[in-house]
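Coordinate-derived values only; no laboratory data. Quantities reported herein were computed from a predicted structural model and do not represent experimental measurements. Cβ atoms are built from the backbone, for glycine too; each structure is taken alone.
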Structure I
Amino acid sequence: MLEIENRDKQQVHDIMQELLYSFNYMWFLMEDWIKKNCPEKLDTEEFKKLGETFGSYEAKRLEKTVDPDAKGLERLVAFLKHSHWCAFENIEITMLSDTELRMRTLNCTAQKAARKWGMEFYDCSEAGLRLRRGFFSQINPEAEVRRIYAPPDNRPADLPEEVSCQWVISIK
């Protein structure tokens with residue numbers, strides 16, 4: 001067991017961040033292995049459902065870290081700020097109304113890694129949508145997630161270059 005009580009906050013943060021990056025890297029390796037060894041599985045509903053399952057599980061685990069009195073979009077934002085997205089990425093959250101928020105990833109590490117590995121982009125469109133749907137619907141079953149842009153979509157002309165993906169989350 002990691003003896004966090006014997007370490008300062010910065011050490012715990014650094015260790016946990018490196019562990020998060022390690023798990024993220026392992027996901028890429030596993031996904032690459034699947035692409036090479038059983039590509040027919042990537043387009044199955046069973047594989048796509050894994051994203052929703054992960055998103056839901058992450059939100060369920062984060063429940064104990066969020067103010068139980070938070071309601072509506074405030075609650076979604078509180079969870080989002082504790083999520084792997086905010087641990088790994090530069091996330092921009094903009095309230096669009098009382099029932100809608102925009103989530104943008106700026107200069108995504110997955111897209112940088114894909115280019116480093118010689119890929120044009122990392123396709124996060126369907127998996128990203130499923131992951132967010134699982135995450136936000138676990139928090140609020142009425143939450144709806146819309147993909148505005150994610151590679152390999154055609155980039156909207158008015159979207160700033162640093163935006164790697166954009167989503168709108170709404171509640172009724």
Structure II
Amino acid sequence: MNITPKIIITDTNIITDLSNANILDKFVTLDNVYISDMVKNDEINSDTGNMNIISMFKTIEATSEQIDEIFQIAEKIKELSSYDIINYILARDNNAILATGDRKLKIFSEKNGIEVVRTLKIIKLLNINKVISNDEAINACILLKNNDCTRIPKEEIDKIIKEFEKDSVIS
């Protein structure tokens with residue numbers, strides 16, 4: 001199922017969050033979700049989540065021209081890592097959305113016309129497109145909220161839980 005334009009996962013935060021929310025298996029089945037080969041090969045490990053599920057992600061590779069461009073951008077934008085920059089370039093060149101928990105990358109990408117989604121937005125997209133039910137979305141948010149590793153503010157999680165609960169009452 002294709003619920004949005006192509007989504008490129010830029011870092012392990014999103015994967016870890018979705019794994020902790022017990023919905024990574026649903027996300028990976030979407031036909032428009034990719035992870036850069038560099039991130040998949042260099043940053044992903046068993047601490048990120050279930051490796052069997054993670055191995056199902058489609059990869060997207062950078063061209064040699066895109067890799068060369070990393071260094072040009074890195075000279076100007078010191079606060080972004082080479083992984084951040086290549087994911088920005090891949091999203092830009094593929095008319096894709098970035099999925100990231102990185103605040104600096106989010107700001108830079110949005111400033112340069114790239115749409116960015118974060119974990120809670122992904123949960124909403126999965127729910128809106130009936131990949132997960134309201135109950136599954138609420139449970140995913142509760143799992144995130146109760147996980148000590150979650151960096152998402154609890155107030156944001158509570159807010160989205162209330163939205164899902166309200167939608168459950170209306171349905």
>> I have 1.4 for distance in nm of label points 7 Å out along Cα→Cβ at positions 72 and 88, calculated from one of the structures I, II. Which structure is it?
In response: II
> When distance in nm of label points 7 Å out along Cα→Cβ at positions 24 and 104 is calculated, the result is 1.9; to which of the structures I, II does this value belong?
Replying inline: I
> I, II: which one has Rg and Dmax of the Cα atoms in Å, as calculated, at 16.8, 51?
Replying inline: I
>> Given 14.5, 46 as the derived value for Rg and Dmax of the Cα atoms in Å, for residues 64-127 alone, which of the supplied structures I, II does it correspond to?
In response: I
